[in-house]
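Coordinate-derived values only; no laboratory data. Keep in mind it's a predicted model, so treat the numbers as computed, not measured. Cβ atoms are built from the backbone, for glycine too; each structure is taken alone.
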Structure I
């Protein structure tokens with residue numbers, strides 16, 4: 001039951017991320033607001049999982065390790081979605097520049113697509129209790145870090161003549177996407193912990 005809820009939560013999170021990317025790419029406020037409205041659904045689902053974790057831990061203490069880790073994964077998925085909501089707000093922020101926006105929209109889309117792929121693979125690795133597969137997923141976070149570093153360098157250079165507020169907005173969006181990758185890496189580390197009982201640093 002818990003794993004089924006986790007699968008649904010991760011699927012919902014991926015759908016939200018994809019919708020965010022589409023709204024940002026089109027700079028479509030209506031689509032962005034529609035996505036923002038889904039945040040409460042994710043919060044409610046996470047709360048239900050946390051409540052089920054406590055109940056299951058009391059009733060089935062022999063499964064407590066897996067149960068606690070499912071709770072941790074659900075919590076990180078909710079946080080990932082929170083970051084995606086901040087990215088969605090770019091589509092409705094009037095201070096975000098139209099100049100060179102397409103370049104950054106494509107950058108955000110590439111980062112988001114990597115996050116969506118990582119999340120699906122990370123959940124599969126956990127369900128299969130496959131720490132080796134989880135470690136391979138975590139390596140993809142390096143790609144996100146590189147894209148983020150390149151975008152930050154470009155924005156800091158001032159070569160595009162953006163206002164400070166515009167630069168900060170775009171840089172924050174990239175940072176939110178980079179942090180989303182970190183949360184997926186956490187999920188990969190939880191998979192290793194579930195199998196080995198040891199905390200592993202994959203970041």
Structure II
């Protein structure tokens with residue numbers, strides 16, 4: 001369907017519940033589970049915050065996101081571009097155990113530097129941008145429309161930076177707690193894209 005200059009789609013970016021992992025452990029691509037109580041509480045909270053009608057659902061394949069999507073809809077399209085930042089060899093290790101020179105090199109420029117065998121934030125940003133552009137192409141001509149995306153903090157930060165024109169090195173200044181939700185409005189004309197709302201929670 002051809003898109004026009006005023007068409008737009010609302011995109012609700014939802015962060016998963018707190019995963020079952022000890023504090024201080026590095027994880028991104030690590031496929032962590034979530035507890036049933038936390039999952040059900042988050043699903044109730046998100047259901048109340050979303051519009052009554054969602055036209056299409058997407059989810060990260062990682063189970064902490066996918067289980068929430070399954071609880072909310074059972075009809076979410078899985079997209080690998082929605083996975084969390086890949087920390088490579090650091091996955092599952094305690095942050096305190098990561099060699100200081102390795103960490104400092106990455107921390108000084110996380111936008112372009114990769115953890116060993118991992119990805120840079122810029123690489124994450126590229127795949128997230130590809131996903132958002134596909135949403136624009138598929139859905140921006142079908143206004144009114146609401147899309148829900150269950151994903152991770154890195155993906156949400158990247159999406160907000162892209163929409164706000166914020167430099168990537170400021171991405172971690174955006175507070176994205178567990179169960180948070182951000183609303184974007186993607187227009188057929190990218191210059192009209194907006195961040196409509198950011199509800200950040202942490203429980």
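Source structure of the calculated read-out (distance in nm of label points 7 Å out along Cα→Cβ at positions 58 and 154, 5.3) within I, II: I.
Taking relative contact order in percent (Cα under 8 Å, 6 or more apart) as the criterion, the highest value among I, II goes to II.
Using the calculated result -28000 for helix-only ellipticity at 222 nm (-39500 (n - 2.57) for each DSSP H run of 4 or more, over all residues; to 500), pick out the matching structure from I, II. Mind dumping the intermediate values first?
On the way: I: -28000; II: -10000.
Answer by label: I.
For which of the structures I, II does the calculation of log10 I(q)/I(0) by the Debye sum over Cα atoms at q = 0.11, 0.14, 0.15, 0.19 Å⁻¹, for residues 82-177 alone return -0.38, -0.58, -0.65, -0.96? Don't skip to the answer; put the middle values down first.
Numbers: I: -0.38, -0.56, -0.63, -0.88; II: -0.38, -0.58, -0.65, -0.96.
Attributed to the structure labelled II.
A value of 34, 10, 4 for semi-axes √(5λ) of the Cα gyration tensor in Å, for residues 26-73 alone, calculated from one of I, II, originates in structure I.
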